[in-house]
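Quick note: the coordinates plus some simple rules give every number you see, no bench work behind them. If you're wondering where the values come from, they're calculated on a predicted model, not measured in any experiment. Cβ atoms are built from the backbone, for glycine too; each structure is taken alone.
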Structure I
Amino acid sequence: MNTKEAIVIGLGISGCSAARLLAESGYTVTCFEGESHIGGSLFEEIRPNGIRVQTHGPSVFHTDSEKVYQFIKRFGAFFPYNHRVFLSYQNKMVPLPLNANSLQVIFGNRQADALLSRLSAAFPGIKRISADRLIDSHDAKLIDLGRFIIENILTQSINRKDGSSFIPADDSYMNDAFVDIGNDDCYYTDSIQAMPMQGFMSIMENMVDHQAISVYLNTDALSRISLHQDSTTILFDGVPFKGPIIYTPSIDKLFDYRFGALPYRTGKVSFQDIQTDFQNECAVLLTPKSKDTIRITESKYMTLQDISGNTSLMLESPYTESSKGMGEPFEPVVNADSMKLYSKYADLAKAYPSLHLLGRIACFRNYSISESIEQAIGTVSGF
């Protein structure tokens with residue numbers, strides 16, 4: 001009889017991956033999800049016109065890890081997909097990251113050719129150069145190009161890779177900070193880029209479809225799980241629980257906001273269903289200068305659905321700060337104060353050896369889909 005038990009709290013891609021890995025390692029896994037559905041930030045829904053849309057912004061699977069790819073494609077078929085993002089600039093649509101074609105459209109052929117020559121001379125053998133490196137160069141024209149990227153593209157108040165960088169930490173914005181010296185208009189450079197034929201929800205549903213996994217939706221796990229304040233013990237329904245507990249929501253809630261609420265960014269989305277095959281030239285259109293809509297995603301490019309005469313757009317509003325679980329966060333707000341606050345909660349968590357923080361919200365950092373799965377694999381393999 002199986003006596004190994006585990007608990008997973010939160011069923012986004014991190015929680016679902018961990019639950020499946022635990023089940024396949026011989027654990028009986030009890031999963032709790034506070035929403036009426038699994039999915040987290042990868043939640044999808046079907047519009048009235050039949051088009052499947054991501055409701056929390058565009059997410060693409062891309063990786064250089066064959067191990068991660070082999071794991072995720074066990075739960076559904078994938079098709080090769082090259083993500084394309086355009087920038088709306090002065091009524092012109094140009095590819096991101098900026099490339100040779102983008103520079104020609106924005107600056108004209110002569111200036112673009114001069115910039116490309118300077119880029120090749122200053123950064124020999126490097127295909128994509130970040131705004132950080134442009135600003136740090138000793139070439140005034142390249143410094144100006146870096147400033148152009150910062151002032152016209154990187155305008156959102158979102159996390160950067162580190163305190164001295166202009167590169168966004170979020171996977172879906174990261175490559176906005178680069179210029180490509182060629183004509184490549186593919187947003188990512190990973191060796192594996194693909195999307196699930198039936199969507200990410202189908203992948204995650206298949207992950208938790210296992211006889212050793214029980215899923216409880218609309219359930220606040222903390223109504224059944226409590227931390228024993230005078231020991232390192234975690235109680236489940238009032239009884240000490242010895243197995244691993246995977247925790248993916250915000251850690252401040254776990255400790256009843258003892259030091260205050262951690263800050264997160266959220267954004268509002270709206271949808272437009274349009275009777276045309278395609279409205280835009282690519283999957284994502286960045287409109288950073290707009291006060292109302294900063295990004296438009298045309299999901300049909302990302303689903304491979306054959307639905308003639310219809311398309312759907314997702315419009316994202318500028319991000320605002322929130323706390324205490326108000327909606328699915330886009331990302332944590334990372335700064336010196338928030339990291340100091342997070343460290344206090346992380347130190348409390350270390351007192352409970354069976355508690356394992358997983359994913360972008362619990363770990364208070366930006367993770368891609370691939371990184372989330374890789375973290376789950378690494379965590380469970382350590383048990």
Structure II
Amino acid sequence: MEEISGRFGNTIACLPKENTDIKELLTKAGTEISKNAKYEEIELLDDEISTMPATDDVKNFSYTVIDDEVYYRENSLFVKKEITDKNKEKIKDYLELNTALKDVIYKQKEDYSDDEVKKAQEKLNEVYDSFSKKHGYVNNLSNTRVLKEDSNFPLVSSIEILDEEENFKAKGDIFSKRTITKAKTIDHVDTSLEALVLSMSEKGYVDFDYMGSLTGKDRPTLIEELRGEIYLNIREEQNFYRPLSFNLEDGDLPFACANDSNSYKYGYVTKDEYLSGNIREKIAIVDSYLSKLRQTERELPHLGYAEDGKEKELISYEMNRLEYQKAELTKVLPKELEASEINVRLGATWIPIKDIEKNSSLKR
């Protein structure tokens with residue numbers, strides 16, 4: 001260590017010695033430090049001795065047996081349970097019952113043959129009868145006290161049918177019947193509406209490719225048959241000052257464009273989604289397209305288009321669809337409130353800041 005001149009005056013610095021090996025010096029220092037060191041044995045606490053790392057094959061907050069001892073999983077640890085021999089035996093038998101029950105459930109879910117399911121049910125009956133003979137019914141008070149901490153207990157206890165006073169009444173159907181059927185993939189439906197229902201349940205949105213694979217119908221046919229069930233959600237207003245383009249790639253004709261595919265500007269949604277939310281904003285968007293189409297319709301001859309050509313047909317098609325959607329939106333439009341019905345709290349998040357500033361300046 002040497003005192004040297006630093007930025008803010010003299011300071012102490014650790015400088016390397018010339019012609020010395022730092023590795024050799026560190027080794028020598030470590031030897032000197034540990035030469036006279038003394039170590040004491042640390043006695044582990046009981047809870048440190050009775051825990052071990054948990055494994056993924058045991059569900060969290062569940063019992064398991066390791067080396068004939070009962071452990072309870074708490075997050076990343078197995079904690080050894082200090083319990084009586086009677087309760088230890090009860091938990092072991094309960095775990096065997098849980099395993100037999102889950103085997104029956106698994107074989108039903110995976111659509112095993114009736115014979116294989118029946119064998120699993122016979123094993124479940126055998127294990128259950130043994131448990132109830134030694135410890136009583138699963139739902140009796142003494143069993144519930146011991147087993148209720150296990151996360152599988154609600155499932156296991158559900159295999160017994162109880163009366164109104166919570167007393168055992170009978171074994172559940174899972175002991176003798178198929179109570180679970182494997183989910184079957186539907187690959188064909190007859191109607192477009194059925195296809196829409198499946199699309200929303202399986203995909204979460206209006207998926208025309210999926211619906212087409214179910215029905216064999218193309219996108220325009222599905223759109224036509226689902227009129228009133230799906231609506232074209234137009235996400236932004238039309239630019240009134242830009243000339244309308246009849247090129248579908250430009251996206252000025254939403255319905256004609258959406259017959260081929262969705263775009264960032266619009267896509268089909270369900271009736272429930274479209275006819276909810278900010279209805280006035282949606283009507284304003286529709287009106288912006290209608291205004292532009294009406295203006296373009298009047299100017300067709302001046303733009304060099306025939307009055308009865310395909311451009312006129314496209315405009316009529318778009319206006320018909322837009323007016324239909326506007327009519328449906330108008331049906332669900334909330335009535336406007338009178339001034340006396342509006343109660344406003346200053347600072348409410350739905351009030352634009354500019355309106356607050358405007359009113360504040362008027363008061364001043």
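As an exercise: helix-only ellipticity at 222 nm (-39500 (n - 2.57) for each DSSP H run of 4 or more, over all residues; to 500), calculated from one structure in I, II, equals -8000. Which structure is it?
Working through the options, I get structure I.
Out of I, II, choose the structure whose coordinates give Kirkwood radius over Cα pairs in Å equal to 22.3 when calculated.
Of the options listed, only I reproduces it.
On mean count of other Cβ atoms within 10 Å over residues 111-118, which of the structures labelled I, II is highest?
Greatest value across I, II: structure I.
Say we calculate relative contact order in percent (Cα under 8 Å, 6 or more apart) for every structure; which of I, II gives the highest result?
I
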